[in-house]
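Listed below are the structures to be examined.
Rule-based calculations on the coordinates, nothing more; no lab input. Predicted, not measured: the structure shown is a model, and the values here were computed from it. Cβ atoms are built from the backbone, for glycine too; each structure is taken alone.
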Structure I
Amino acid sequence: MGRVSGKNIIITGAGSGIGEGFARIFGQEGAKVGVCDLNTAAAERVAKVINDAGGQAIALTADVSKRDQVRAAFKTFVDWAGSLDVLFNNAGFNKPMHLMEVTEENWHAIMDVNGLGVLICTQEGGKYMIAQKSGKIINTASIAGRQGYPAFAPYCASKFAVNALTQATARGLAEHNITCNSFAPGVVDTPLWITLDADLMAMGESERPGQATEEFSAGILRGRAAKPEDLQGMALFLASKDSDYMTGQTIMIDGGMVLV
């Protein structure tokens, strides 16, 4: 039996990076997986990989900041899978700007996806969990939710918001037998960090490709940036019964970048 056999799990932002890694391991470990992404082709690609390997997955398309899209995607999943047992609020992005140059457009774009998107998905997914009197909600936080960086202040604010929403959700839904936790990665070798590295170079924060990633990784006690598979054991723990007694917590899984 797999570690999440019988679980029905949606992961937002599952078309690449951390979310794709989670979708694949959940499929391997026996879950029915909702691969939800803004990019339909990416979601379909990941779902196909899972299905071709003998798992069960369905591609879902939604902009997490748009309630009607989230509601429709979640209904499609529940109609297919039968229930929603675990929700990973993983979708997010970053667009760095110097602190004194951050625009309202930049602020709202990041906060709408990384903050409001978590709230909307929690509300829409939570409705199913309240009805069945059980569920797990897991949010993707960040080391940027523990300390601020001047090159991406809106992103930091959004991840501080994720930590607050994690605690608020844990308290607000405890009576319904629903838990909520989050995890905080640091530098992870994903498309998000590749794009971030290029953006920081364009801003003049670094001089060559890879430099920003190397400098951010320099303080990692484990000696290297993470790969998506480094987070899979933690994801399985949070999605499985092993974490049933834990709620309202943010797990730092950053290789030792930030010690709290």
Structure II
Amino acid sequence: MLSTDSLQLAVKCKDVTKAFGDGADQFFALRGVNMSVYPGQMNLLVGQSGCGKTTLISVIAGLLEPTAGQVAVLGTELGTLSGRGLVQFRARNIGFVFQQYNLLPALTAAENAAVPLLIAGWSRPKAVAKAKELLDLMSMGDKANSLPNQLSGGQQQRVAIARALVHEPRLLVCDEPTAALDAKSGRTVMELLRKVAVQVDRTVIIVTHDNRVFDFADRIFMMEDGRIESVVTPAEVAGQMTQGLFAH
């Protein structure tokens, strides 16, 4: 069992490995990850392509099962949950933001943002009303009734963030949320995440290659070859950027 100290953490990974394939074709994407993530912080997960970043957040979010090791999220060991129990845990506690916005084209911005509440059984008027409140907080109130094809990339990403936060999850995981955006839109998205998503009882983990947004982080986890090699602050990472650690 994981130490009871993990109950004080938002995420605790202990000796986590993840292999794909079998026999001679087996490949380890994660090679003994140890990671402690504290509540109320914005954490960036960075490293070269193929180092295991997306695999790691997929394991943390319960989308992939680790080959070995233990993962505790919000004090719950994911390995103790049944298939249905894991789905319910994710639905209650975890929000997802992806590089591709994945908005439903026939739904308005508010309806897209309300989808998690509708799935949870909320009435449509109540769910849409709450989604509109969140969009307004994100300076998107005037776009609540717009369809996705009427929105810019940055606006669509803000809708995707609202959708991820509308059910008030305690953990938000984001996979390259600024990769498809220009510098200004990317910083706007990060400013909104910093303002709206980071709270005392909510933790944010963001996979990113975008060194333009490193200064928004509380902690930066440096990955290499399937492991967490170091944990640094934005000030500490500034001097390391010239060493090629963040190349695509």
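Among candidates I, II, the computation of relative contact order in percent (Cα under 8 Å, 6 or more apart) that gave 28 used structure II.
Source structure of the calculated read-out (mean count of other Cβ atoms within 10 Å over residues 117-124, 13.2) within I, II: II. When helix-only ellipticity at 222 nm (-39500 (n - 2.57) for each DSSP H run of 4 or more, over all residues; to 500) is computed for each of I, II, the one that comes out at -13500 is I. Supply the structure label, taken from I, II, corresponding to Cα extents along the principal axes in Å with the calculated value 51, 37, 34. Label of the source structure: I. Between structures I, II, the greatest calculated value of mean count of other Cβ atoms within 10 Å over residues 13-20 is seen in I. Can you tell which of I, II yields 1.1 when distance in nm of label points 7 Å out along Cα→Cβ at positions 165 and 181 is derived from it? That value comes from structure II.
With distance in nm of label points 7 Å out along Cα→Cβ at positions 53 and 77 derived from the coordinates and found to be 3.1, which of I, II does the value describe? Structure of origin is II.
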